[in-house]
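Trainee: Right after this note come the structures.
Each reported figure results from applying straightforward, stated rules to the coordinates on display, with no laboratory input. Model, not experiment: these values are computed from the prediction. Cβ atoms are built from the backbone, for glycine too; each structure is taken alone.
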Structure P
Amino acid sequence: MQTAKVIDYIAGWLKAYCDNAGMNGFVAGVSGGIDSAVTSTLCAKTGKPVIVLNLPIYQAANQISLAKLHMEWLEKYFPAIQSINIDLTQAFSSLEKTFPTEIGDELTMANTRARLRMLTLYAFSGHNKMLVAGTGNKVEDFGVGFFTKYGDGGVDISPIADLMKSEVYKIGRELGIIEGILNAKPTDGLFNDDRSDEDQIGASYDELEWAMGFDADSKDESRLSDRQKEALSIYRKFHQANQHKMAPAPVAIIPDLLR
């Protein structure tokens, strides 16, 4: 991959899309992870105004600190950046108490966190006439569907969704993203513990990238190792189960004879 040229291409694509849409700039959530760091920096490289939001909800201290460090780094190098920290813990807690006990299970509330953040991002984007930039990479958005429907999946534009996770890291290094983020364990930060993306999925991003490519090429499975077979099975399970996220919402097409 021609990393520097890809960066210029995406920044140019973002700027052109924003101009054509008649919008003023971008809103991006930052979490202390590589995907949001790269996305927000690519938006900043357009020269357009960018609002970056750190929206912790019962967040681990290291995730909050990495997000703040990235925001400070952006402000140092890009004059059109506005950094805002909003602790959504109290708002989430109130919502959590409002829900009936039976729907307050761990996964439901984790997804609710993501949707509360989406609501906040769109409050800022609507008020400022800006586009919400998505932070999903290709493995998450089109491979295993590892995102919250109408949460972090609720965006206007997806700058890195054609980049594999390994490519996002390459872009991050070229951009000069801080080492703490480059070295951080990938996590969605939606649970009250330190579980990583790999803990949740059962396979690493390298394995998922391999499985995604293997399936695309329809290769012979007979020579795979046991772990490769397991990773491929994990990938296929997520890919199938999360089609409802990755495909457009189905429409009931009314037959002509019923009209």
Structure Q
Amino acid sequence: MLELRGVTKRYTGIPVVNDVSFIAQAGEVTGYLGPNGSGKSTTLKMITGLIEPSEGQILFNGIPIGANRVAHKQRLGYVPEEPHLYPHLTGIEYLEMVGQLRGMADREVAHKTVGFLRLLGLHGDRDVPISSYSKGMRQKILLAAALLHNPDLVLLDEPFSGLDVNSALVLRGLIRSLAARGKVVLFSSHELDTVERVSSRIVILHKGRVVANDSIEHLRMLMSLPTLEGIFSQLAVEQNTEAVTQEMMELIES
């Protein structure tokens, strides 16, 4: 179980994440939603231990993650929003490096690396430098690196970015399967349809604060809205999107 208790992050005194509390249970997929700039990626980076909260606590299985950061990171798999990779390495070299840094046995690293590259359609490009990879290919490498060591906590920040339709379907099924195997899965995405299909519950962030934390079905019932898109628009979108669309069309045609 992942638990955030009153987590706040300030930069120059301004809170970008403000008193955020929620629980992501093992065996469930928790969707973490919000407009750009709402604090989603900052939250995920705090959960990884990459940045420190200004206030509050983050616990995994009841233990503060700061108690033993090395142990926490060994249980963690993280796909960041931006694919920061070593461009001079090939795909297979990068995954081998990650496996070695994770302390995995050479035989296990070789077996899993080849398997991931084959299943993700990258085996033919395994010896090509990552600098030549497309955005989608880099995203697949990040995903493989995050799951190589069979983590207990999986954090996915816009994991569908750049993926083709087939790969996105594979990832959607994989997210469900990870949760079914007892993992804690927290993922942030702008693809509301995908979030709705795979998530057990959702947390919606707006201006750094939690404005919803519930199952999708319960939110639908409470708000009398049939879709997650409608719920999200009601809680976290400030603009009248139809009016903006109409004004843009008038501008285009003027």
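Trainee: Suppose you compute distance in nm of label points 7 Å out along Cα→Cβ at positions 8 and 32 for every structure in P, Q: which one lands on 1.9?
Mentor: Clearly, the read-out refers to Q.
Trainee: Say we calculate relative contact order in percent (Cα under 8 Å, 6 or more apart) for every structure; which of P, Q gives the highest result?
Mentor: Across P, Q, relative contact order in percent (Cα under 8 Å, 6 or more apart) peaks for Q.
Trainee: Say we calculate mean projected area of the Cα convex hull in nm² for every structure; which of P, Q gives the highest result?
Mentor: P
Trainee: Between structures P, Q, where is volume of the Cα convex hull per residue in Å³, for residues 56-127 alone highest?
Mentor: Across P, Q, volume of the Cα convex hull per residue in Å³, for residues 56-127 alone peaks for Q.
Trainee: Using mean count of other Cβ atoms within 10 Å over residues 64-71, single out the structure from P, Q with the greatest value.
Mentor: Ranking P, Q on mean count of other Cβ atoms within 10 Å over residues 64-71, first place is P.
Trainee: With helix-only ellipticity at 222 nm (-39500 (n - 2.57) for each DSSP H run of 4 or more, over all residues; to 500) derived from the coordinates and found to be -12500, which of P, Q does the value describe?
Mentor: Q
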